[in-house]
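Have a look at these structures, which come just after this line.
What follows draws every value from the coordinates through simple rules; no lab data is involved. Keep in mind it's a predicted model, so treat the numbers as computed, not measured. Cβ atoms are built from the backbone, for glycine too; each structure is taken alone.
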Structure P
Amino acid sequence: MKLRHVTLHQLRIFYTLGKHMNFTRAAEELHLSQPAVSIQVKRLEDSIGIPLLEQIRRRLYLTDAGKQLFAACNDVLERLEALSEDITGMEEGVQGPLHLAAITTSQYFMPHLLGVFLREHPRVEPHLAVINQTQVIERLENNLDDLVIMGTVPEHRGLEARYFLDNPLVIAAAPDHPLAREKAIPLERLAEERFISREPGSGTRAAHIRLFTEQGLTVTPYMELGSSEAVKQAVMAGLGISLISRHNLRLELETGLIAILDVEHFPLVRKWYAVHPKGKKLSNTARRFLDFLLKDGARIWGENEAHLAPVKARPKQAAPKKRRPRKINPGEQQVP
C-alpha cells in the first residue's frame, strides 16, 4: 500500500465507515455530509491505488486490502487515543473514562476497591458493567473495556491475566441444615443433596462441575438461578445447598443466616484476575487502576471487610417509665 499521501482525517473517516458499512451512518457519527465522506474515501483509494470497498446488491463490503487497512486504522487510532490520555494524565493527573466489566460474583468487593481508587483520583469517570462469565468473554472478544475482572480465564484466546485477589469458594447451607454440625463431610455426600446452581455460563457453576467431575461424581442442579443474591436467598430459605464465594457471605455469616459446611476439598481457593487482550494499549488511567489492584487490592479489601463488619444488635433496653405530671397548686411558679 502507498500511504505517503494518506491523512489521519481520511483514516478516521475510513475506520468509521468500516464500522458501520453505511455512508449515511458514518456521516452522522462524523458530523459530515454523505458526499464529503464519499469524496474522502475515494481520495484514499486513489492514494493507495487499490479498491478498498465493493458494493454487491446495494451492500458495502471491505475488499482484502480494505480489511487490512481497517485493522491498521483501528491500531493507529487506539494508540493515538492512549497517547492523548497519557499526555493529559501526565499534565493533569489520572482522569477520564475507565471502562470495566466484572462477573457478578465480584459485585461484593469491586465497588469497594473502585471507591477507594476514585477517592484518590476523583477526576476518573468510571463505567462498571456487572455481568455473567459468558457476557464478559463476549466483551473481551469485542475489546469493549479497559479491563475485565473474572475468576476463570478462557484459554487460547490471546488474553493477559494478572492475579490480584484470592476467591475462596465454600459450600453454604441454612443454619438448621442436617449437615451444618457435621465435620469432614465427604464430597459424595453432597451429591445426595439438593444443589442450587447458577445459570449456565457462570464461573461458579463451572467450578463446582469441574470439581465433581474430577472426583467421578455428577450433580444435577435442583434449581438454577441467575444471580449470587438469588442463590443466597434460596439457601437461607432452606431450598438447598450451594457453592458460593465467601466474599459474598459476610453479612449472612455475621448475622447467623447462613452456615458454611465443613466439606472435604473445601474451601476451593480460586483467584480473581484483571484481564485484557494481549497487545492492548492501556490508557494511563487503566494502567494506574491495574497497578492499584495488583499492589493494594488484597490489602484494601481485607481492611474493608474488617471495617465494614456489622456490629451485632444490642439487646433492647426497657423504656423508662413515664412520670406523671405533678399537680401545680394555684399561685405556685412552674419551673421550666
Structure Q
Amino acid sequence: MSQRIAVIPGDGIGPEVATAAVEVLDAAAERHGLDLDFVWFDLGAEKYLREGVTLPQATFEDLRDHYDAIFLGALGDPRVPDMAHAKDILLGLRFRLDLFINERPVKLLHPDLTPIKGKGPEHLDFVIFRENTEGLYVGIGGNFKKDTPDEIAINEMINTRKGTERILRAGFEHARAQGKRRLCMVDKANVLTYAHGLWQRVFREIAAEYPEIESRHLYADVAAMELVRAPEDFDVIVTSNMFGDILSDLAAQLVGGIGLASSGNIHPGRVSLFEPVHGSAPPLAGKDVANPLAMVLTGAQMLGFLGHREAEADLERAVREAIATRRVTRDLGGELGTRAAGAALIALLERA
C-alpha cells in the first residue's frame, strides 16, 4: 500500500537538508520494498513574503485528510521577525491536529560525540515523551499597563486530566512495547502544587496499571543533574511541555548536539508531523555546508511511526557508519557538503 508523505521543506537550510534526506529515504524505500509517495508543498517564508499566505484552510484539510505523515524542515527567516508563518505552520499543525506527543529519541551514535567522560552508546539510549499541547505553551495570558513601570505580564499554565493522562499512558505503552524496564515522570510539584499535583496523582494511578515497569518521579532540576551524572538510569522520560522542551535539548547535547536530533509530533492513528530540532540557519543557506543527518534521522523516526522498523534501523545503521568513517559534514569532523553527505548515506545503504 502506498503511503503519502507531505514534505514542507522550510526556510534557510531547510530545502537543502530536506532534499538530501528525501533522496536517502527514497533509497531506503527501494531497498526495503516500500511504496512512499513524497509530495512537496510550497509553504514557508518565501510564500508568506510573496503572497501573505501561511497555512490556508484548504491546505490544512488536505494534509489532515490525505497524508500519512508530514516531513517538515526548519522554519525561520529574518525577513519575518515575528515568525508569523512559522507559528501558523508548525504550531498550527501541532495544535489543530492535536499532536499531543513530542517524541525525542536520545541515542549516542558514536562514543566521540558525547561530552560526558566515560560514557558510551550503552549508557545513552532513552526517549523523552514531552506533552505537546498544554502547559505554558498554549499562549493564554496578557499584559496590563504595558511599557510602563507598573507593567504586569501573565502567562497561564494549562494542565488537564485528559492531557496528563494520555501523555503518561503513551509513555508507559511505549515502554511496554519496546521492552523498556524504567519510566521516569518529571515535574515540579513542589512549587507548581496545583498544576503538577495533578501530574503526581495521575502518574500514581497509571503506574499501577503497569506493574512490570519500574516507575519513579524526579523534580525537573534533579532530572537535569541526573541526565548528566547517570544517563544510563533512564529508559523513558515523560514530562510537561516546558520541562520537556528544556530537558530534550539538554539530552540532545549529551549525544552530539541538535545537528543530530530528531523529533516527532505524534497522535497515534492520525497523520503526524516529523521535524529536525535544529534551526533554519539562514547564513548557511545555499552554501552546501549544512548537516543533513538530523533530517535523515527524523525521516528514519517517521518510517518507524509508519510501521517500517527495519528501514528505520537500516537508516540509523548507515548514519552510525557515516559518523564512524567521517563521511559527514565539517561540524562532525568530516569534509563533505550537504549533497555529498546524503550521497554517502545512500552508498552505505546500498553496500550493506
- Message: To test your reading of the models, identify which of P, Q gives 21 for relative contact order in percent (Cα under 8 Å, 6 or more apart) when calculated.
- Response: P
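With mean count of other Cβ atoms within 10 Å over residues 250-257 coming out at 20.0, pick the structure among P, Q it was computed from. Mind dumping the intermediate values first?
Working: P: 14.1; Q: 20.0.
Structure Q accounts for this read-out.
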- Given that distance in nm of label points 7 Å out along Cα→Cβ at positions 146 and 186, derived from a single structure, equals 3.3, which label among P, Q identifies that structure? Q
- Task: Please state which of the structures P, Q yields 285 when volume of the Cα convex hull per residue in Å³ is computed from it.
- Result: P
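Could you figure out which one of P, Q the value 15.5 for mean count of other Cβ atoms within 10 Å over residues 202-209 was computed from? If you can, show how the numbers build up before the last one.
Working: P: 20.8; Q: 15.5.
Structure of origin is Q.
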